[in-house]
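Trainee: Below: a set of structures, written as structure tokens.
Just so you know, all these numbers are worked out from the coordinates, no wet-lab data involved. All of these numbers come straight from a predicted model, not from anything done at the bench. Cβ atoms are built from the backbone, for glycine too; each structure is taken alone.
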Structure P
Amino acid sequence: MLFAICYFIGWLITFLFYPVKVIGKKNLPKKQGYILACNHFSNLDVVMLDTKLHKKIRFLAKKELFKKKFNAFVLKKFGGIPIDRQNPGVASFKQVITVLHKDKIVGIFPEGTRNKDKSSDDLGQIKTGAITFASKAGVQIVPAIIYKRFKIWHKNYIVIGQPLDIVGVDTKRLTKEEIEINTNRLTDAMNKLRKDMDDKMAAKKTKRKNENEK
């Protein structure tokens, strides 16, 4: 009940103030669990991804957010999974794997932290956590990007890419080199989504300019 109420409030706020076009939603797997790997700008991202994709996503959240009882209660109701970013514990790891095996969605911001540099929307260095979880759970990773920071009363975009399968000789026991290969594949996929959107927006701008000059 609490989740439904908060979800409706979040949906209403984002509907009224943050129009969003989701591109590539058909790429989201329908019948199995998967990891949604997305870039990260602000705390608003969690609400936007949940409400705009119409999914209940279990996001990994730094353990510091669970220190206060009220925060911990709300986060757990929303399916938040506490994790120590410096030293992930066995309990958190098992919880993520269990969620994925129940055909649920786990959201991970693979950069490891928010991009606080407002002068740049570039993707930060991708960490290996998403690859490790996908490998152990035997699930796909769906790359996604929030195209530029969400702005109030502006048209915003979320872009979903094709799911990625983990590659390796034994996908449940990746070598260090295979983890690096898969991390690079995820990085390339997310960067390509951004570049394709840059090209698309540039083409629209050029077309609009040409039409105005006629």
Structure Q
Amino acid sequence: MHRVIQKLLLQQTLTTIYNKYDKKLIADLPRELFQGRIIVIHTAGEAKRAVDYLLRFPRLGIDTETRPNFRPGGMNPVALLQVSTPDTCFLFRLNIIGLTSDILRMLTSRDVLLIGLSLHDDWAQLRRRVDFKPGNFVDLQDYAKKIGIEDMGLQKLYANIFHKKISKGQQLTNWEADVLTEAQKGYAATDAWACLQLYDEITRMSRERDFILVKEQMAEE
């Protein structure tokens, strides 16, 4: 009986996560938004200074944005590369400066860990601009499996781990606009920063095992 009580008390202190998270539950969650510095990069010189700064960090969150093409089979080149530290996110406007030698220096580096979601797709799209071999990286779609999560979308994954909502409202906006809106910048920075947060938390949870994995969460629960 004593062991049963101990087990129940332990379970009350553990975080509950789900192998699959019901999308219907996301709407009621509090919204997450990156609160750090956002720096937009428009020139090769700015890109060099940004990369020199970013390569001081052991790991970075990354993501990309592309202007939507609503024609069947059409695809535009990547317009924006977001790279985030815990408190600063740089937005590289690739539609203006392209993949400069310094940006490639960062993407091919073995000294920094690049963390993203569905990175194989991002690499394929970026390599349409300039062919390169990615350096040291982790794809969260593979990494989340370490703790039993099967849902791989960023919104569901973040809701599952942090119980907060990442809005996708800006996803289909024009990422090649002359000037990015504040909403676009916030959205883009949040996605890259969120990847870094997820990696750190999944690493901690995997190490400390302070969670319970529940199978097949349903909206009515």
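Trainee: Given a value of 27 for relative contact order in percent (Cα under 8 Å, 6 or more apart), point me to the structure among P, Q it was derived from.
Mentor: Values: P: 27; Q: 34.
Derived from the structure labelled P.
Trainee: Assuming 1.4 is distance in nm of label points 7 Å out along Cα→Cβ at positions 29 and 141 as calculated from a single structure, say which of P, Q it is.
Mentor: It traces back to P.
Trainee: Let me ask you something else. Here helix-only ellipticity at 222 nm (-39500 (n - 2.57) for each DSSP H run of 4 or more, over all residues; to 500) has been calculated and equals -11000, so which of P, Q was it run on?
Mentor: Computing helix-only ellipticity at 222 nm (-39500 (n - 2.57) for each DSSP H run of 4 or more, over all residues; to 500) on every structure in P, Q gives -11000 only for Q.
Trainee: When Cα extents along the principal axes in Å is computed for each of P, Q, which one produces 68, 38, 31?
Mentor: The value was obtained from structure Q.
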